[in-house]
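Structures are listed in the sections that come next.
Bear in mind these aren't lab numbers, they're just calculated from the coordinates by the rules spelled out. Here the structure is a predicted model, which means the values were calculated and not measured. Cβ atoms are built from the backbone, for glycine too; each structure is taken alone.
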Structure I
Amino acid sequence: MSKHRTRTVRSVAALGLTLVATGFGAFSGSSVANPDPVTPLARTTAEDGIRWLLAVQNHDGSWGRDKNLPGEVGNTAVVALALMAHGSTPSRGPHWRAVRAAVDWLRPHTRGYGSNRRLDSETLLQRKLGAHAPLYFSTLFYAQVLGSNADRHEDEIMRQDLKAMIAHISSLQREDGQWETSYEPMLTTITAWLALKQASSTGIAIDQASPKKVVEYLMRCLEKPTGIFREAKWGNRERFVTQSGGVRVLHGENLGHTKEAKKAANVIAKMRFDQDVGGRQGGEEFLGALFAVQALLIERDANYFNWYPRIVKALKRCQDANGSWVGHHCITDRVFCTSCAVMTLLTPDKLVPMSER
């Protein structure tokens, strides 16, 4: 079993989020010297985002793309993850009722996915991150929330659902290591990889999918002399979202010490998260920012201490007056962008273990 970072106020252990080493990868941590690794600006900015998310939750417990829109599995799961990153579970924390309502809405909407049931239908998340994007995000949420419900029987039912979801994701991996074709192929593959990586921490074996193939796929996209990941879909251009995802996998697979990973991290440390689109960030950039902070936090070297304050300031600058964030292209879902921004800001708290390896 992996060791948790010990916190005096809010700890992963206190939330009941247990990490278990499995064949898909072990998670580990070390003590945090700074009593509050989240800066004051990051915390207040995230609080504003949380208030907006809570205000736009639907009466049935779900979230849609924006206020007063029908609930979607992907967006609901991502918001629930953001609330967990803020310190709430379905049974405790300042916003446990909102998380509880999200779980109650998600469970019937995700049941049966192992029998090839499709979640949602042509949502924006699916158009940009693949038809199975809701599956990846709901699997991530289930992997984080398992063990923190008030009822043991409910946990066991969710575990069975999670097993079916894992089997479905595993079956989608291609021989070359990638997952489904999408508008953002690399981000789709990395999101699927992270879902399985996190699911493995619950003690469920990942038999069919191969993290080694994911690494091999990414290494084929890596320009060794420069450390830049180049994706054929995007003309082999240097892109923040591509770079952040690639670095997230290398660091998550215990390869952060390699010269290739170090070069790739050095590239991230000099990038702006909105540079791909001239300051007009979309949901992909918000997701990329989350991946970048998670990756750099694992090593906690100079690159992390350089980039984290920069992304905090960048997110504060593009936050709307009501506390939310919106995408200006591609994934424009205000709920998705706000949730990713909140998780990015609060990643150093490590309340959601997906910031670990």
Structure II
Amino acid sequence: MQNNWILIRYGEIGLKSDYVRRSFEDRLINNIIKGMESNGIEGKVKRGYGRIFVKTEETKKASAVLERMFGVVSLSPCRKIGSDLEEVVNELSELGKEKVDENDSFAVRVRRTGDHGFSSKDVEEKAGAKILNSTGASVDLDNPDKRIMADIRQGQCYVFTEKIESPGGLPLGTQGKVLSLFKGGCGSFLSTWMMMKRGCSVVILHGKMEPYASDEKFEKSLEELKKWGHGSSIDVLEFDLGSIIFKLSENGETGYTCTLCRRFIHRLASEVAKKIGAEAIIAGDYLDNSFGDMKIHDSVTDIPVIRPLVGMDKSTIMERCDDIAGRFLLKQNECKAKEKCESDVQRETVEELENEIGVENLMDDFLEEVFGK
């Protein structure tokens, strides 16, 4: 018999008040439906207390979608049967014969919710004994090769052999909108991913840096990020950052190009955020930049600039990105104008240079470019 159900577990949602919990469950169910529809998967989604269930004949494809679903802690492709003790024991026994070989060790694990005339331990002992007799395998309750599992609730039983880990967090779209300064490297990718995990809908603001840097990595990084966007589209707003880098590097003082560029981006992002209703700006900085530099960059904004990576070191960031998206993110893509930068800059000098260049006067033109007007 093939699995045609998926049991979905969530974590933080269950800690919320009844009203918020219901709202978050609704959002998660909506995201699951949209994720399945966008991948051409037919099926139905059902709410259960503390669980969500998907019925589909395409459990493998659906599981691949749910593995990238924020709000889902883990999932198990499973079979659904009744909750009668004999039926449950027989089904677990048959599943054990199907999955456990003579040379394997195994354990039976049962979770039970509600009132029944038996305990979880009763099921584990009876099913375990039948599997042991039929397979000749050994029992290992601590670290078995195979696990035969059941979740009994609401008059139904779901039997399965695996728990597939998912990202957890909160359902995408439950925590408002943020604007991400997205270059496509490790820092901007991981910081954006982390805010999506906290339930935030994301809009990307990307400055095209040619001829100072290629956009190839940005395109691949964005494509990977969108795989995690089930239920909330990731809109992209772009502008010609290369032209402003040229203007700043040619007319600014030596060593100030990066600071002038970053402040321009933050100033532009602040205006864009207001227009789209974003509540914060997301930056991928970590502490290779000084707090003083961050303060200079942020002084041109009037909404929060959030840096999710500020407590991480570079190696940790790279490891997380490799796990989530793959090694292509680890390739360095330095801006050719960076040679004109230094860390010891003075805010007064920066502001004088901006006045001389007329940065404020450039805002309207770039806002029109961003919004295609």
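Name the one structure among I, II that P(r) over Cα pairs in 10 Å bins from 0, in percent, for residues 70-189 alone of 14, 45, 32, 9, 0 was derived from. It must be structure I, since only it matches.
Structures I, II were shown, and FRET efficiency 1/(1 + (r/R0)^6) of positions 134 and 302 (r between Cβ atoms, R0 = 30 Å, to 0.05) at 0.20 was computed from I.
When helix-only ellipticity at 222 nm (-39500 (n - 2.57) for each DSSP H run of 4 or more, over all residues; to 500) is calculated, the result is -13500; to which of the structures I, II does this value belong? Only one of I, II returns -13500 for helix-only ellipticity at 222 nm (-39500 (n - 2.57) for each DSSP H run of 4 or more, over all residues; to 500), namely II.
When volume of the Cα convex hull per residue in Å³ is calculated for each of structures I, II, structure II comes out greatest. Calculated for structures I, II, relative contact order in percent (Cα under 8 Å, 6 or more apart) is largest in I.
Quick one: distance in nm of label points 7 Å out along Cα→Cβ at positions 78 and 206 came out at 4.0 when computed from one of I, II, so which one is it? Only one of I, II returns 4.0 for distance in nm of label points 7 Å out along Cα→Cβ at positions 78 and 206, namely II.
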